[in-house]
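Peer 1: Several structures are given next for inspection.
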Structure 1
Amino acid sequence: MNEERRSLTLKNRMNRLCRDAVDKGILFSEAVDQFERCFITEVLRRNNDNIIRTAAVLDMHRNTLSKKLSVWRAAGKG
């Protein structure tokens, strides 16, 4: 599958996901938080839980990533 088609497929899936979230009354802040958690968790998994490599891939400072993970763990969401 070429890059343009893959991008369109992702865009269509994201649009569907957004419509579903709005239909279900999910707040914007909840949706953003869930996407961020899901995205970071996947990158972390692909980097074997290595925070330094994960932060580099995400273009995020490792301290910022560590703080997010700590907050999620403390809230029982991580």
Structure 2
Amino acid sequence: MAEKISVYVDEKLHRALKAEAAQRGKSLSQFMIDAAVNALHAPDRKKLAAAMDTIREAQEEYFSTEELLEMRKDGRRY
């Protein structure tokens, strides 16, 4: 059975991911699944993790765990 994963990101990152997916002719969901699979099979996962940290640090908006839980409870998407 398939499982659902929900991730909250700011609007700027969402637009960038969606645009990249569209350029590759994929849905955002398929693009993210492909990215996750590629990350799992990357030869140097520590290097990839460091790159993801760099991307995360560049984000202008941050949400606390409590804020994310409240958004999830309210059904809001960011």
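Peer 1: Among the shown structures 1, 2, from which was the value -25500 of helix-only ellipticity at 222 nm (-39500 (n - 2.57) for each DSSP H run of 4 or more, over all residues; to 500) calculated?
Peer 2: Attributed to the structure labelled 1.
Peer 1: To test your reading of the models, identify which of 1, 2 gives 41 for relative contact order in percent (Cα under 8 Å, 6 or more apart) when calculated.
Peer 2: Of the structures listed, the value fits 2.
Peer 1: Here distance in nm of label points 7 Å out along Cα→Cβ at positions 8 and 64 was calculated and came to 1.2; which of the structures 1, 2 was it taken from?
Peer 2: 2
The numbers here are math on the coordinates, done by the rules we state, and not lab data. Here the structure is a predicted model, which means the values were calculated and not measured. Cβ atoms are built from the backbone, for glycine too; each structure is taken alone.
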